[in-house]
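Coordinate-derived values only; no laboratory data. Remember, it's a predicted structure, so these values are computed and weren't measured experimentally. Cβ atoms are built from the backbone, for glycine too; each structure is taken alone.
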Structure P
Amino acid sequence: MDRRSLLKTGLTGLSALYLSKSKAGGLLNLAGDVKGPFQPTWASLEKYEVPDWFRDAKFGIWAHWGPQCQPEHGDWYARGMYEEGSDQYKFHCEKYGHPSKFGFKDVINEWKAERWNPEETVELYKNAGAKYFMALANHHDNLDLYNSKHQRWNSTKVGPKKDILKGWAAAAKRQGLPFGVSVHSAHAWRWYESSQLSDKSGPYAGVSYDGKLTKADGKGKWWDGLDPQELYAQNHPLSKDSQNSGAIHGQWGWENGAYPPSKAYCDNFYNRMIDLIDHYDPELMYFDDTALPLWPVSDAGLKVTAYLYNKSIKKYGKNRAAVFGKILDEQQRKCMIWDIERGQSNKIESFPWQTDTCIGQWHYDRRVYNDNGYKTPKTVVHTLVDVVSKNGNLLLNVPLRGDGSMDEKERAVVDGITAWMKVNSESIYGTRPWKVYGEGPAMASAAPLSAQGFNEGKNKPYTAEDMRFTTKGDVVYATLLDWPANNKSIIKTMGNAGKVTNVQLLGSNAKLSFQQSADGLSVELPTERPCNDAYVLKINGAV
């Protein structure tokens, strides 16, 4: 049975399918009492409606920040450092020592977050135009960044010994921003399997990395009293083809030979999520999963989602919460918000959706800084404009260094976004798609989505003929993605629109001359540009 068939089977069919794996722990209890209108089933979650506040917000910023930022050597560091011969393995051996002696648990111990200032950072993000704020609650490295009752490996007990989420949540509240958390730890079971391995050659050939250590091994060490298995979760056989570093991508939905997580593991994940919701009150939960965490081998993600929705209704009288997941089928897109990683849809979506992307690596990478590799403000603005025109939101990560600070090149990117939003944000906030999302030559070369997304940066560069449209009330906003060389723009789509009565250039006091015909709307622009990166025409009457 293929994965898509599994997803449509429902838990009844799945329970029979996985009974043979009960020795590995099997499923959570399929029944669960959840107070409120939502039950932990796909059929029940179909009643979900995306809250208007989220649809109006359009732009959020994400602090995808945790102990994997400490080495400043890129994303998935806690996995890559155990892959013999990889760039991160070589870096780790040179900086810290061999992973049999200095594992990721020890990197966590090095992480102190000594320059972290959540108040200053969240204020900066709000000034840049963010209407919601997302913080990392945990990553695949399995360290909870809050005072977790069900995970002793958490940031209040190791590493910085600070309640990271508490700091972020307080700062978001003071700035009046809805607070969200991103959760990635459901995958630690499979993702950390590289920590069970050992070198195949060299002086450490056959010497196990530290992923199999137990509590008894910590006597007299800095982690005395802690059990590494609660972090690494590696007391299980390896998944099929686990020594092939790329195999995990085909097993992200727990298929193709992924060794099934135990019931204890699934129960613990569920308890951690309920604890997170109860004590940090997020309105948004981002899951880095196919559909929901641990689906389809467990209903834990369904239970967490129903719980969050019901709790929001109890608090506000209506559901203000949003849950995000990836690679959703038609039914699942009714139950939650479809998230596309590093990519964009190529059409106006009937349901609200979200793109998440980053100006560099997800975790801080000093090489991106050294190579001037950050996205430019122009790239971010173009992404935002394109996504919003198709009924989507943009969630942008600005990676912080291990110490919690932002480098000056990142700050320049944020400042560029801030400048553009101060002029043009009315074309973003509270808007809805027009009858078409845009026009121009770049539309013909739009790259298709791949798995979670991953089609950004694959299209032809935008020109002055490329435009994106949004609408609000009786106004259509046409955003030019470059400035026309002759200061004249022709919007072909407006040829068969309603009668245009007025055209303004946001940020400019110039009175514009325009003419509408069957060939389009021709607009004479001023010689002086009101901003950089993209230029918005506010058009009355075309609706």
Structure Q
Amino acid sequence: MSQAIIEIIGLGAGDPDALTLGVWKKLQSANRLFVRTERHPVMSLLNENGITYTTFDSLYEQYESFPEVYEGIAGILLEEARKSKPADEANASNPTSELTDETISATAGTGYAASPPVVPSIVYAVPGHPMVAERTVQLLRERCAEAGIELRITGGESFLDAAFISLGIDPIEGFALLDAAELQPSLLQPQLHTLIGQVYDEFTASDVKLALMERYPDDHEVIIGHALGVQGEERIIRVPLFELDRDQEYGNLSLVYVPRSDDPSLRNRTFERLHEIVAILRSPEGCPWDREQTHQSIRKNFIEELYEALEAIDNDDPDGMQEEFGDIILQVMLHSQMEEETGMFSVYDVIQTLNEKLIFRHPHVFGDQSAGDAGEALVNWEAMKAEEKKRKGTERKSQLDGIPPDLPALMKAYKIQKKAAKVGFDWDELEPMLAKIEEELKELREAIATGDREEQAAELGDLLFAVVNASRFIEADPEEALSRTNRKFRSRFEYIEEQLRINGKTFDQTDLLEMDRWWEEAKRQK
């Protein structure tokens, strides 16, 4: 007894005249014919010739998502194939049936030899070409072998063929075929002809629009193609991107086309273009200054750019942040390019390392662990960080290892204390910390009384260290707290300067009492 056979055939892009002879014979001779959807122009040809079939259109109403529909179709086809007559018995009842040379034996990589010319248990017809944008076909390719069912695939004209002709696309120039349901901005490359299929309705078109707007201006022209290649039904509409989901009659035969473009403004929104520019700057034909730089020569630039970005953050300046973040990225790109030139690593290696680290250290997001709040998430992070270092053989000799030596002293004190606290070297409550501050302040007073500058500096450091300890206990980052105070002092001092200008005075013409009065006014206004 032969195994059951499912044969998948393509109905073409939509024009009945483009249906291949081989596919037409299979439609006529099918024992049981299933079609994914009746909403296809070729269905009229089947109806005119009295060919019966079963559609899966009802599943689109039954399920809430396309993946569920496709899973449902695949499951039904597998079950129906199991219940059908064996292929040899079906062939015996149809002795005149033949398979054409167009049949492709595709048994999901199982290595089956070409099947004898028998009529398949089930014929499943899909729009276009079975191997282009047909998730149900991929599901069947994955599962037929395991179910003991032979799978055959016969091609048909793809909607790509019609699109290339109707839209005038030469695919040798480079093109991308993307699924509207899974479209991500990261997949978009302006230098490629981009076809976006499965744009069924305005809701899907809206999602497509939002994704495209991440790479293209709102008024960038895009093309909507309806029923391409279908005589009398084909429509090609050009609209600005922002109108993509407005008053358009989308359906099963609709797609969106974004022509390739060499517009610099589009390329400049890509990471690849940034990598290219930095490489050019460092090349023999590039900038003499950039070519001469080393890791050490631009080390200070990195630090300066970081502080300028922090200033933009503190000022809540979005435009400033946009520019300063770019300057920080440039520093990363330059240092990475230097290493790429020596063959050590490239910026893509940097990105890969970062991505792998983020995934590994977030098992509560990308793994099987959980985290109910930020505290639990941090515990997971630290645990995975320690495991990571253990695997790399870079475990710390001291609990205080791993703090960058060039951190500002206030920030470094905070990190030292946090690491010590993790192993229990810490007070359990705030009061002893405040007492320690008072103790250190007393010792500073005593050092000042002695006139010993070295001792005064040492005691001042102890006092600052104790203050940092208290700030950590009340969950106030000392660097941020001092930064806020700096900004507050600057604002109040600038108020004093403004009052001096209003009164026609200079600092030489005022005194501390008057300045203190204006200081208090500034406090009341903020």
Seminar exercise, completed: Comparing P, Q on distance in nm of label points 7 Å out along Cα→Cβ at positions 125 and 293, the highest sits with Q
Exercise. Between structures P, Q, where is mean count of other Cβ atoms within 10 Å over residues 349-356 highest?
Worked result: P
Exercise. If Rg/Rh (Cα atoms, Kirkwood Rh) is computed to be 1.00, which of P, Q is the source?
Worked result: P
Problem set entry | Label whose coordinates, when helix-only ellipticity at 222 nm (-39500 (n - 2.57) for each DSSP H run of 4 or more, over all residues; to 500) is calculated, return -16000 (choices P, Q) | Q
Exercise. Who wins on mean count of other Cβ atoms within 10 Å over residues 221-228 among P, Q, i.e. which is largest?
Worked result: Q
Seminar exercise, completed: Computing mean count of other Cβ atoms within 10 Å over residues 181-188 for each of P, Q, the value 24.4 comes from structure P
Exercise. Relative contact order in percent (Cα under 8 Å, 6 or more apart) computed as 17: which structure among P, Q?
Worked result: P
